Structure I
Amino acid sequence: MICRDYGDRDRLDNFQLRTIVHVTQYGWSVVLVHADGDRPGWAYTVGLWHSHRAPELAMFGGDVYETEEILNTLGRHTAEGRVPADGERRDGVVRGQAAAFREIDPRWYDGLFGGAVAFYRRPPLPMLQVVWPNGDGLFPWQPGTDLPFRHSQPWLWLDPKQHSAGVWTRRL
């Protein structure tokens, strides 16, 4: 959207214009999707790929303003050259605990990351899910976590057909 004119710049909405300003000024923007009914909120970046050739990041299930802060911190780390990678665990990311980074299956993009798809005009692009642990430091896939915690974050590294039915799959 920034580097190529698709002939519709005069029709961009406020969201798209704000995203362009943020990406131009800071190198990325964070999109907040607020909780709605039974669906927890989430946030994701737009512009890390454009500015730093680094994967976009998404985080689910927590307070959207806290996730925005975490994603902005990770964006600054990325700009400094500390780019997260699929399968990596990084200490001190979420409430002093580690976070895990998992590659997102592109089949989730249209349903969950419309702002990124609109900005880049071409999925797929690299995206990582920032997965946070419970209070005991366990990730949702590890034994010892309870069902509500396991469902508080989608497992976007799975094909949507392999994901358990629920609030996240209804977005598709």
Structure II
Amino acid sequence: MSAPVLRAMQAGDADAVALLHAASWRSAYRGVFTDQYLDHEADAERGQAWRARLQPDTTDAGWGLVAEDGAGRLLGFAYVMPAHDLVWGDYVDNLHVSPDLKGGGIGRRLMQGVADRLQRDGSKLPLYLWVLDVNTAARGFYERLGAEIRDLQLSDPLAGQRHPVWRCVWRRPALLLDHD
């Protein structure tokens, strides 16, 4: 597969982003989130959340990137809340790749796109995200990209439950641009 094309996330991407988000959760969190939620509620709930988040008049200060193939198929996405926490920095609220494409470099490319945009926007803050404790594959991926894994705590409610999560921190996000 050729390198994904990154572009800014737009309001019209909400439904595709929501479907990929739900598919990613079904793949990664079967047995963690309830089957009822994953099989019968996730698509609609994620759709509602992403349509609200990407409305032009939203108060959400975030921005997103989508990764597409040459035909415009959504391969993955990242969503960032700049300067979310002045101590911890810019926050990657979501990073998801189509489950059948994991391991192909799309997540790395999205994280590099995030670091590049933050650098161009003049951010000097660290970058962080939260990852569920049970998602050892994602934790390993973030460590390979140079993240410091720290601060185990309980999440805000996800799919109706709180879960143990780790904070993954890049103190110098520009170093993500050096990972091939």
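Couple of notes before you dig in:
- Origin of the derived value 14.5 (mean count of other Cβ atoms within 10 Å over residues 58-65; candidates I, II): II
- Structures I, II, by FRET efficiency 1/(1 + (r/R0)^6) of positions 82 and 146 (r between Cβ atoms, R0 = 35 Å, to 0.05): label with the highest value: II
- With mean count of other Cβ atoms within 10 Å over residues 138-145 computed over the structures I, II, the top value is the one for II, the highest of the group.
- Source structure of the calculated read-out (distance in nm of label points 7 Å out along Cα→Cβ at positions 18 and 122, 2.8) within I, II: I.
Read-outs throughout are calculated quantities, based only on the coordinates presented, and are distinct from any laboratory measurement. Predicted model, so just to flag it, every value in this text is computed and none were measured. Cβ atoms are built from the backbone, for glycine too; each structure is taken alone.
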